[in-house]
Structure formats: C-alpha cells, structure tokens
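These are the structures in question, set out in turn.
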Structure P
Amino acid sequence: MNYFELFKFSPTFDIDTAVLADRYRELQRAVHPDKFANDTEQQRLLSVQRTAQVNDGYQTLKDPIRRAEHILSLRGIDLSHETTTVKDTAFLMQQMEWREALEDIRESTDHQAIINELYDSFAAYRLKLTKLLTAQLSSGSDEDALLAADQVRKLKFMAKLQDELTRIEDALLD
C-alpha cells in the first residue's frame, strides 16, 4: 500500500507532519469501526482493516526513517527484513569511536559531559545523513536510491545508538 497516496502526499521525504496529523484524524473519523457498528459483518471487518492501514500509514509517515524506507520500498528497495551491513569505512570508524565512548561513560567521573558530547555528536551526524538522504530521495535515479538505502541503514544504526545512550543515562540517574 502506498501510504503517501492514502494521506494525499506526494512521495517525498520532507512532509508537513502537522498536515499529516490532520489528515490522520480525518481518515480515522471516516473509517473508525464505531461508525460501522450497525452495518454488515463484512463492512465492520473492512472498517477494522482500513483503520489498521490508516494507523500503520500514519506511524510510517511520521517517522523519518520509516518514511524513507517506505519511499525506497515504493521504488523496489525493501530494507525491512534485510541484513545488509554498511560498508562505509569512515562510518564504521565513527561507530567504533561512539561505542568506545559509550563504554567509557560508566568509568568516567563526569558522566554527563560524555553523555552530552555523544548526544551532540549523534545529532550533528544525523543531520548530515538526513540532508544527504533528502537529496538522494528527491532524485529519480536508481543509483541515488541505492545511496539513500545506505543512509537509512546508517540512520537505523544511529537510532539504536541513541536508544543505548538513553538507557545508559537512565541507569546512571537511578
């Protein structure tokens, strides 16, 4: 299913999330199962299915990584169940540095300084990747789509690192 069509957006990476939220509420009102409570079993079942599609579409389009994956899937590149690793050596070196910094947090006398530094580093790198991704997804070329897939893989890794950093920070605060 093309969620961009469902929500009446062109399939671009940059979308207005406020408009998305408005369209989500409109669609929810239109297909909500309560609206079909007195209809046939088939109509009620169809309503439940449409509601699930609307919910999944909203969750997909509001999350930048999932939105990019959806754009790529519409172009025939499915990243949802893949195990391909990033081959960018500079990114792999950066990964190792971040991993070492995460390990150093617990032994540091100034936990918060390292945590703040990592948050800043993650944000800066994520911004850089997102700018590349936006440009690559707006291009119609197959080569750029493959490059965009690599940016998505990197962003997915970044999201995992961000979660790990948050867990470490929470554990230190407890």
Structure Q
Amino acid sequence: MWTQLNDLFGLDRSAQELEFRQMLPRALVVFISGIVMVRMADKRSFAKKSAFDVLLILILGSIMGRSITGSERLFPTIGACFFLILLHRLMSLAACRWPVFEKMVKGHTDVLVRDGHVLTQTLRVHHISEEDLAEQLRLKTRLSDIKDVSIASLERSGEISFIKKDG
C-alpha cells in the first residue's frame, strides 16, 4: 500500500523529479483539503479580511501551493495548514472573549471625520490624504461635501465607512 501511495503522489521524489501524473493527485488532495479548511475556518474569516485574516490566507496559499509542486512534503504541509486553521479559530474565540486581545490581534477603528470636520492628524497617522478621503466619500455615499458626514471611520479591515448627518 505504501508503495502505491508513494507512486501515486511521488512522496519520495524531489520537486524536479515529480511527474505530471503525480502532481494531479497532489493538487486534488490540496484542493479538497483547502475546501475542508475553508469550511472549518469561520465563514467571516474570508469575508472580513482584517490583517489577522489576510495573514492566514497568505500563509495557507503559499504553503499549500508548495505542497503541490513538491517543494514541501504533501501530508505534513496539509497537517500544518489544518493546525493554522485551528490556531486561527482559537485566537478568534479568544478575541471574542477578551477585548484587549481582540485589539492586539484584529486592530481597532479610528475616527477620521467627526461632525463634518476632518481629523487631519488621524489621516496623517494612517497615510490617508484628504483627496483619498474625498474619493471614498464620493464612491461610497455619492456625497461630495465632507460637511454632510457625521462620522467617517477607518475600520479594522482598512475600509473607510461613512455615516451621513441627519437631514
């Protein structure tokens, strides 16, 4: 049985020695494992895209691609990816329970505009120009005057959100 698995996946071969017929089943295993990992990860992980979530996506993509091409061993790599998903879930759970940990892991929201007044210092800290802010205002709210904004915030995801003034 070990010989058949070895031949099917090229487990004892270097990346340069892998044949096309061995990369296909590797790709299939990685793809199916990836689907299982995405289902195991919080649905919102891939929707929110906070820095915490983007890091997981980048690491998984990098590691899993290497296991297909034979740069890394197939099954230990998949095991490490499942461990990363578990770690991500545990850290997300901890972030839900402890707000201080949540801020460390996921960041925080900063107010950029309050009652129509731009908080220039906060823009500078985040390297956002007033023109960048105005562009987002036009694109997201179809407003052209910042004075019509009650609050604009730089969210943890990096998006800028706007709340219009009443009336």
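We did not get these values from a lab; they are worked out from the coordinates using the rules stated. Everything numeric here is computed off the predicted structure, so don't read it as measured data. Cβ atoms are built from the backbone, for glycine too; each structure is taken alone.
Between structures P, Q, where is Kirkwood radius over Cα pairs in Å highest? Walk me through the intermediate numbers first.
Numbers: P: 18.6; Q: 19.2.
If we compare Kirkwood radius over Cα pairs in Å over P, Q, the biggest value is for Q.
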Origin of the value -25000, where helix-only ellipticity at 222 nm (-39500 (n - 2.57) for each DSSP H run of 4 or more, over all residues; to 500) was derived from one of P, Q: P
FRET efficiency 1/(1 + (r/R0)^6) of positions 96 and 120 (r between Cβ atoms, R0 = 41 Å, to 0.05) - structure with the largest value, from P, Q: P
Given 22 for relative contact order in percent (Cα under 8 Å, 6 or more apart), calculated: source structure among P, Q: P
